[in-house]
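Listed next: structures, encoded as structure tokens.
Bear in mind that the values in this text are calculations on the coordinates, not laboratory data. Given the structure is predicted, the values throughout are model-derived calculations rather than measurements.
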Structure 1
Amino acid sequence: MGQTLADLPLRDDLRDQEPYGAPQLDVAVRLNVNENPYPPSEAVVADIARSVAEAARGLNRYPDREALELRRALATYLGHGLTANNVWAANGSNEVMLQILQAFGGPGRVAMSFEPTYSMYPEYARDTNTTWLTVPRSDDFTIDPERAVREIVHHKPSVVFLASPNNPTGTSLPLEVIERICAVAPGMVVVDEAYAEFRREGTPSALTLLPSYPRLVVTRTMSKAFALAGGRLGYLAADPAVVDALRIVRLPYHLSAVSQAVALAALRHADELLARVDELRARRDQTVSWLRGLGLEAIDSDANFVLFGRFEDRHAVWKGLLDRGVLIRETGPDGWLRVSIGTFEEMTAFRAALREVLAL
């Protein structure tokens, strides 16, 4: 009989831990991990294939470990006067944030965020032996700036994580709140803008604050709006000194030649890949209105998902939807569920299944 985890000299803080991951189930309608439901067009696929084939001819050599061409392209996409020196890329924004804590967290240091928020943040902290602290959000899932300032002044965190739009609630942060936090934070302030392209009209990006706050970091991903979740490409914008700090802790050649080629090809087709964003935003807002029409609570969202509830037994509702071939996410505060925004057909199936589950 083989050994188990209990037989291994595992770190004590990793015992009884479960690997992160949303259910990957083979069902007709998957609306649980905030993917873009529209795959790349054949033209994009063909360009990616050509780019990968070209990269494959040099796979006997290591890739550009600085990914300079990709960083230049990402800087051009972001605008705001950014250059390659301001941008860093890695295998998803997950690796970007892990690198941030490798560089600025660690034993004896504190990372802080405001719950409910992205469930991976405490795992990054755990993996880097960084103390993890959270401050509750207000009842409407916003951040009270006065309380945030008090807690930051008291705990002196080395890193503050601010998700905007926030996962799982979809709420964005006013720039004034971010500025209040930047003004008192003794370390790094990371604004996670993974869903930035889905924000409602007029909602500003923290990118505009970068010139004023040298310890501010804005992270992004190509997984969501770019429909490139399988490509695993995340990136950040920050002061060049911050990029230099991450270069110290990154693994050698951490971004493969294939990953760089795929991301560059996707950026060449940015307009096409982002063309469905307006449609998804409109469907998101329609979903909020529809859920409220059922008598449920639904949070105004700047992302490609909606948090809704409240249910006495949310697991029963989740399971009822799954039994009808619709997979959503059981996450966030107790009593709430999160649905990603899918195609018209997928959302129609979600509506029909939810009505059945709620016996409406």
Structure 2
Amino acid sequence: MMPLHILTTLLLPLTNHALASHTAPIVTKSYLITGANKGQGLALCQRILQEHDDTHVILCSRDVARGEEAKKSLLDTNADYENRVNVMQLDVTSDSSVSNALSDVQSMLAYRKLKLCGLVSNAGILWGYPLPELMEVCATGVKRVLDAFVPLVEEDGRVVVVTSGLGPLMHQYSGAERQSAMMSKDCDWNVISSMMKECLDAYASTGDDDLSARIDAFNAIHFPGGPFADTAPDFHMYGLAKMFGDAYMKVVARRYPKLRVNSVDPGLVYTDLILRMPKYAGKEMEETTAQSPHEGVEATMRLLFDKDAGKGDESGKLYALNKEKTELMFSDIDKMPQKQ
């Protein structure tokens, strides 16, 4: 007969495995992230899966092949993620793409008995793009995503729009009537899109090489860029698009008072977005002051999972970590939280 101590040694791993399988949390909570095939979006998917083992992520990518590559990179870190990740084709600039993704997400959630507990509008572009493209991705794209998927989010769920500190800066530079219109409780997409059209018309009225004329055109409609207008016009245009995206976030927050709907400024993060900028082109992360993508999504993670973050009167706000990266702070969309 086999000695008891040997039998116990052989059975212990099986017992532990069975116990682990029995006690593993049931995956019920799904989180949809746009622009998730790289950078902050992919880092966010990874952190959600690593830190919350009852979660599932919908990894949205404009290019399905890149989305599948991103999923593979997640599986390379943990093969158990196989059933916790679904890749979804989603181009935030396309009505039909968003509509098709909505239908597929609804079917998938129902089939897998998952609840959509969080939505992150992360897809974005930054440097070197004309204003029409920036508006389409960072403002109208935000509207498409929120209009489609926010109605699916469970009560008290979280909605996060990834923004930039340039949004509130451009808000502050704007004329008083413009600021008032964006902060008004009567602000809606009609108000926002009308202002966007004025900006697009001003942009189209000047040549790409005539910076002086562009500055005059935006001053005339009370959307100046402050010091960025001539020193970094890309930031002026990008900041305007982010400002309008934040304004629509507030509209949605008012529309869904039982949800927590907020924008977040991650700060400077080392991704493809900043590597297009001359200041950072060709530099390794250690040569910059940028955070890693893993670090850059910390504020978003807190908005998605911290018990009290973004709740009640603290919904419809702009969030960021303090300078020490320890505390989540918030303000309205017309200023940066760290400067309260």
Structure 3
Amino acid sequence: MKLNHSRRFATGLAAVGMLALAACGAASEGADDGAFRIVGFAVPEAANKNIEKEFARTEDGEGFKVKGSYGASGDQSRAVVSGLDADYVHFSVASDVTRLVDEGLVDEDWDQGDNKGVVSRSVVVFGVREGNPKGIETWDDLVKPGVEIVTPNPASSGAARWNALAAYGQVIRDGGSEKDAQAYVDDFFANVVALPGSGRDATQAFLSGTGDVLMAYENEAILAAQEGEGFEYVIPETTLLIENPGAILKDADPIAEKWLEFVLSDEGQKQFALTGFRPIRDDVDFGGTVEGAADPSNPFPVVPTLMTVAEDFGTWDEVSTTFFDEENGLVTEAIAKTGLGE
């Protein structure tokens, strides 16, 4: 069931624009050092670094060196528009690549390959405290009185948008109306106690003791465990497939094509899997075990009801206008009611 609305989003644009310009200035220093420029959202940094190491061992990657810039997806996208050097971008949501297409920085056909522009995948999960003292298992549990939620800010973070869409869409998938879904989103954000700037910042806030539940990528929970900062996580029976885009800039170093090919190859996808991402193809052999997963021998269990943006919401243009419009977006309005976005 696709949802048809027409609104747009940019809450806090002035503030995140300042951050983007700051990121641009900091990362542009040494821009002529010959390094391959990767600009991405914070969560896949570890995976990309592992892929870099493997690519450098190939004939195509001989002498390959990278200068990476990682942060909140929306901030990073705006920073590239503002002049941050990039050969390859890896963002949380497709709309952050579309911004670069609109600015003439990325070709319009960037998402026309077999992978539709997607380079990494995950699912929305609930991070919980050890032993799950609040008994968080379902979406209904999140909106009970006294449950404190940490989720990043949709103004800057792509992860936040996936979380909000999952919260809304699960109501529809379970037979509720759009009115019911809006009411749920209102109740959800009423329980939010922190809106950090990025998915990584949200994880750090949770690890520091904020909140009872962290809305997170499955891979972020797995990576945290791999780094010795693990937390338990619950995969709800209905959740949303996260599909992160990657794209090459028009004026990129010629090696960018080989890099993207490697990212999409079995070896590239293996490295994503080993850091907690679900490979974009089911036939990728990553050895069957992923350290840090809730069940390392079955790290990516089948989700009974797995929503996707395409099947459940339409296009990212529709999503952006419906849920994240600066004035009238459904999520923007829900956050405004809480005062958290001020």
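Where does the value 27 come from, among 1, 2, 3, when relative contact order in percent (Cα under 8 Å, 6 or more apart) is the thing being computed? Structure 3 accounts for this read-out.
Assuming 12.8, 35 is Rg and Dmax of the Cα atoms in Å, for residues 235-274 alone as calculated from a single structure, say which of 1, 2, 3 it is. The structure behind it is 2.
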